[in-house]
Structure 1
Amino acid sequence: MEREVGKVIRIKGDRAEVLLHSSAACGTCGARFSCALGTGVDRIMTVTNRFHAKVGDQVEIELTEKTRILSALLVFFMPLVLIVAGYFLGTGIFHTQGSGILGAVLGFIISGVILWMVNKIAIKNQRVNPHMKRLLHQHG
């Protein structure tokens, strides 16, 4: 399980927005170039506020390895498969390169719609979402 430390920057009902900074481990991670944290860019995660943290509190966030792998497959592999499938389907049906390109574009658009729908479903599933593991430091 991956754990990261962040600072609560906003509370919205029973949810907390947590600002995560790049860590030293990012420099050696194989996926650092495809992850916002690996590029030195901060990231904001929204998690259930299990410990009633307040703005400024430091918390530990946990994300399972299974969820990270599944997310990477969905975000990187599925669009690639649908783009290639769309290209070959387009050229196979209409026998022109233009229709293959159009099929590839449609495959990409379809992958975006699927990712949007999966995201809407995943937000409601607490098992796959990152969650607040513990409150590390209370602000003021």
Structure 2
Amino acid sequence: MTIETFQSYNFPFELRKEIVAFLHANLDPHETDAEAISKALNYIPDRGGHLLLGYSKQKEIIAACVINHTHMDQYNPENFLVYLAVEKEQRRQGYAKMMMDEAVKVTHGDIYLHIESGNPARVLYEKYGFTTPYIEMRYKK
């Protein structure tokens, strides 16, 4: 797998629909709101962040990672890892680890993410040193 990194200055607008469709098809069901995926992608050229795309030898997207810059580095981590997905047929080959290696390399500052406690990807994140120092509480209207 080869990884290409995009930011605001080189964001691949022409691939937006393909990336949304890829993430929609390869994320857990609770994360697959196409409108939310699109908003997270739009944030990168508007406010900052990174898009990492992993390509197969045939130049097809087999992994994607969306990181939004929070602009809250005084009191929260600077980077929010919004999505990390590997094509379902390509999993268990180390591609998520490769994407995480690149994500850590290209970001400046701390990274946070939201993950459900039973998600098997939690093991990967914990290997990178992610911890759970807080309990998140939400009030829904």
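Upon calculation of Rg and Dmax of the Cα atoms in Å from the atomic coordinates, which of the structures 1, 2 produces 14.6, 46? Please list the in-between numbers first.
Working: 1: 19.3, 68; 2: 14.6, 46.
Going label by label, the one that fits is 2.
Looking at relative contact order in percent (Cα under 8 Å, 6 or more apart), point out which structure of 1, 2 has the largest value. Show your work: numbers first, answer last.
On the way: 1: 28; 2: 20.
Going through 1, 2 one by one, relative contact order in percent (Cα under 8 Å, 6 or more apart) peaks for structure 1.
Quick check on the output: -13000 is helix-only ellipticity at 222 nm (-39500 (n - 2.57) for each DSSP H run of 4 or more, over all residues; to 500), derived from one of 1, 2. Which one produced it?
Source structure: 1.
Given a value of 4.6 for distance in nm of label points 7 Å out along Cα→Cβ at positions 10 and 98, point me to the structure among 1, 2 it was derived from.
1
If distance in nm of label points 7 Å out along Cα→Cβ at positions 2 and 74 computes to 4.3, which of 1, 2 did it come from? Could you put the intermediate results ahead of the total?
Working: 1: 1.4; 2: 4.3.
Computed on structure 2.
Just so you know, all these numbers are worked out from the coordinates, no wet-lab data involved. Model, not experiment: these values are computed from the prediction. Cβ atoms are built from the backbone, for glycine too; each structure is taken alone.
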